[in-house]
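Student: Listed after this line are the structures, all set down as structure tokens.
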Structure P
Amino acid sequence: MTFDKTILITGGAGFIGSHVVRLFVNTYPNYRIINFDKLTYAGNLENLSDVQGAENYVFVKGDIVSAAEVQKVFADFDITDVIHLAAESHVDRSIEGPMEFVMTNVVGTVNLLQAAKDQWKNNESHVFHHVSTDEVYGSLSDEGLFTEQTPYDPRSPYSASKASSDHFVRAYFHTYGLPVKLSNCSNNYGSHHFPEKLIPLMINNIRELKPLPVYGKGDNIRDWLWVEDHAKAIDVIFHKGEFGQSYNIGGLNEWKNIDLVFFLCRLMDEKLGRPAGESEKLITYVTDRKGHDMRYAIDASKLASELGWKPSITFEEGLESTVDWYLSNSEWVEQITSGAYRAYYENMYQNR
């Protein structure tokens, strides 16, 4: 079978990546999708069991930190385009061990850029879409929004590594003419999310009657983006975005962490048939994270006005859908939180 494009999607077995892979495999049968993933603790091929047999889908186990492995997948499959999502992404883990974030997020990104530069001779027929985070912008006060012109001000090893990778992507555009596009998204939520992040952690702990750790007073504010809307935004930017440009992707809703936890408690009590207020008793305030940014909020008007994207559902609708998915897929949660990681996150979030 002949394909119009062969797209390398890095980190395709992870949370956001699996949704992007599924969308592209199902929407574009004329594209061959190469899922390149190291399968770390947060990568799980079960996330893509529904597309495993598709004619236009191939999984390749590999590590973007290895220049040789990156060059090999480019050569073996004649990669025409890249959607780069592979990253170490948990802030707490970056504080404990920053070097792994430097290697994956910075060195890994440069390996991909270099492989694309070496292989692509006609840059007009290719796309390198780099997916990043709003955390590169730093922290907001009570007012204002992050725009594409907001100066970078990363505050954690994670956000610093992502900011560095963004700069390298732009450098390859300006220096070598590599056909890049960038996007910076707000916090994602939805199905298949590894339960070290706030929403899936709370859902899982409420279900298991475990403490619900809330940093500080829970006053930190985040803008939440449904992962399937994010995947659709990546699709739009990949196909219609302008080379060398960046696009902010946000859910257009801000929630204090503590208000979100209270909402999840009420929703879970209703779903599980518990007395109202039962899950709220599990809330445990813990020592705040080092360098914890107070507020993130995305201005996604450029993406809306230039490319026509906007969120498709409200946060409340998305949260209920997410809770329903986790309650219906408890075996998936048990499988990925068993063993070493279960011990890790129980030790990490409890006893603080």
Structure Q
Amino acid sequence: MARNKPQPFYSGYFAAVMATGIISTGLFLYHYRWLSNTLLVVAVCFYLILWAVYVGRTLKTPSEMWKDLINPTTAFGFLTIVAGSNVLAVRFLLAHWITLSVALGIIGLVTWGILSYMIMTALIIGPAVEVTSVNGGWLIAIVAEQSIATYLAAMSDLVPHYTTILFLVATTFWAMGLMFYLIFIGWIMNRLLFQRITFHDLQPPYWINMGATAITALASSRLLSIHAHAAILLTLAPFLEGITLMIWAWGSWWIPLLIILGVWKYWWGHEKVDYHPSQWSIVFPLGMYATATTTMSRIPGFKPLYSVGSAFLWIGVGAWILVAGLWVRKVAIP
């Protein structure tokens, strides 16, 4: 009897934590507390299980884990650990679970420091990267940095004596993420517009083209909501407001295009819709867009966006249910 071929390890599985955590956060902001808390429990379970899986694989097959870490097509997926940690950290702040939040924030920051410099060093001194290796998954690097910026901005309300330093550090991560987005999206657009694209090439992580803009807008909106009168905040406020609107508009433009490309892939290309862990990379951007839009609506002049955020929250909930359903079906019917 033939054995099933083992599936390759997917480095970005913490996107399940990111997706579940951000939907939980969005539901909390709209006061659906019971459903929000339920998804928070699910996100924590995902987080603990996935850490066990990643650590177990590292101990069992360290050479295979190392290959994934220096492979440009898989390396950036590991940064979902950073984003997943910080998404949960922010959600715990909303629940006033400060100790757990700080612990996760530290894990996210330390993991970012180790992984980001390891990945970038491997890219620089390793073999030349093929254009076909560039995809939306690279933008997880931006999501990781913006998740740190968002968390630090949220922390400032708890430690008002350190507001200025937290704002400065958070803005630094926000600016780094913005610069990397401008660089990476140029490579990605070159890949999409000037290279041959097949149905197989259009994988779910391309939704991070939009998700990275959404979390950038969320981070800057959080920075703008800091209640302090430090000179640096007042100086940067107009700049942050302008960039917030610009990056949110660019992310909004991506949504119809990504839907069209999805229809082309699955309807015209007749590709089977089956579960793959990368599909959480569709849910997270939708949830993040909803949360970012809702947070933006608190900025003077952006109030009409509140209803847009509410609509996209339920789209995100629907996407989460769909992906979770596909996962359950695959587990039940392998």
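Bear in mind these aren't lab numbers, they're just calculated from the coordinates by the rules spelled out. Keep in mind that what you see is a predicted model, and the values were worked out from it rather than measured. Cβ atoms are built from the backbone, for glycine too; each structure is taken alone.
Student: Work out which structure the value 14.1 belongs to, where mean count of other Cβ atoms within 10 Å over residues 159-166 was derived from one of P, Q.
Tutor: Among P, Q, the structure yielding 14.1 for mean count of other Cβ atoms within 10 Å over residues 159-166 is Q.
Student: A follow-up question, please. Ranked by distance in nm of label points 7 Å out along Cα→Cβ at positions 127 and 247, which of P, Q sits at the highest value?
Tutor: With respect to distance in nm of label points 7 Å out along Cα→Cβ at positions 127 and 247, the highest-scoring structure among P, Q is Q.
Student: Supply the structure label, taken from P, Q, corresponding to helix-only ellipticity at 222 nm (-39500 (n - 2.57) for each DSSP H run of 4 or more, over all residues; to 500) with the calculated value -12500.
Tutor: The value was obtained from structure P.
Student: Computing volume of the Cα convex hull per residue in Å³ gives 148 for which of P, Q?
Tutor: Derived from Q, not from the others.
Student: Right, here's the next one. When mean count of other Cβ atoms within 10 Å over residues 135-142 is computed for each of P, Q, which one produces 17.9?
Tutor: P
Student: Next question. Quick check for you: by volume of the Cα convex hull per residue in Å³, for residues 87-238 alone, which of P, Q is greatest?
Tutor: By volume of the Cα convex hull per residue in Å³, for residues 87-238 alone, the leading structure of P, Q is P.
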